[in-house]
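Input: structures, listed below.
All of the numbers you see were taken from the coordinates with simple rules; none came from a lab. Computed from a predicted model, the values in this text were never measured in an experiment. Cβ atoms are built from the backbone, for glycine too; each structure is taken alone.
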Structure 1
Amino acid sequence: MFFVFVLTLIVLGTLAASDRIIKMAPATKDLITFLQQSEGWIGIVSVFLGGFWVFRVLWYIGYFNFGFFLALIGAVTMFLLGVLYSQTLLRQWSSKNSGATDALNKVVDKAAPIKETLGLVALIVAVLLIVRNI
C-alpha cells in the first residue's frame, strides 16, 4: 500500500506542477499530456485514496514522528489535488445537493491558487518517503 500512496503522490505532483516540470525537462511533455487526458478520473481515485489515507494516518496519531508528519501532509495534499482534478465530475454528481456543491466550491477556491505549490509538496513528500523507507 505504501507504493500506491507514493505513486499517487508522484502522479498528482507531476500533473499539478506540469508547467514547471516541462520547462525543466522538455522530454516529459508527452507523459504529462498522456496523464492530463485522464486527470478527472485520476482526481476521483485520489479523493478516495486521500480520504482513506487521512483517516489511516490519523489512526496512528499517538506515534507522532517525522514519518507520521510526512504521511499526513501527503494524504492531505493527495486529497486536495484530487478535489482540484475531479471538480467537474464531482460537480456533476453533486448537482442536486447544494450543500455538497457549496463545500466543493469552498475547497476548490482555497486550493486552486496554490495548485502548483501543492504539486511540488506532493513530489517532495514522495521523494522523502521513498528515501526514508530505503
Structure 2
Amino acid sequence: MKTTAPSTSAGRLGTMAPDRQAFVLLRTVFTVAPILFGLDKFTNILTDWTIYLAPVATSVVPVTPQTFMYIVGVVEIVAGIAVALRPRFGSLLAAVWLLGIIVNLLVLGSYYDVALRDFGLMVGALALNRLSPAGAWHRS
C-alpha cells in the first residue's frame, strides 16, 4: 500500500519537471502583474501613468491621456485573464502588448530603461508561449 504525505503548493512546484515549473511561474506572473498594473491605471497609486504616454497616441485615439490609460488598463486586465485561462493565446497577447509599450516609449524619446525592461518581459511572455503547447498544461 502506497501512502503519500500531504503536499503544499510549494512542495508540488518543487516536484514538477523544470519546464513545468517555468510554465507555472511565468503564467502566474503574466496573470497577476497585468491585472494589478491594469487596475492601477484607474487609481494611479504606483505612478502617474500618463507620463509614459507619447503624445502621438492621443492624436491617433482622440481622448485625454487619462482616458487613454483607462483603455490601457482594461486591455491589461483582459490580457492577464487571457493568460490565466488560455496561456498560449494570452502570452502572445501580452507579448504584442509589451511590444506596443516599447514602441510608445521609443517614440516618446525617454524612459529607455523601462523600454528595455519591457523588452525582457516580452521575451518572458514569448517563453511562456513556447512552454504552452496546445492542450497541454492548460490548467494547473
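Some observations on this one:
- Structure (1, 2) behind the derived value 17.9 of mean count of other Cβ atoms within 10 Å over residues 32-39: 2
- Origin of the value 13.4, where mean count of other Cβ atoms within 10 Å over residues 16-23 was derived from one of 1, 2: 2
- For 1.07 (Cα Rg over 2.2 N^0.38 Å, calculated) the corresponding structure among 1, 2: 1
- Structure from which -24000 was derived, helix-only ellipticity at 222 nm (-39500 (n - 2.57) for each DSSP H run of 4 or more, over all residues; to 500), options 1, 2: 2
- When relative contact order in percent (Cα under 8 Å, 6 or more apart) is computed for each of 1, 2, the one that comes out at 38 is 1.
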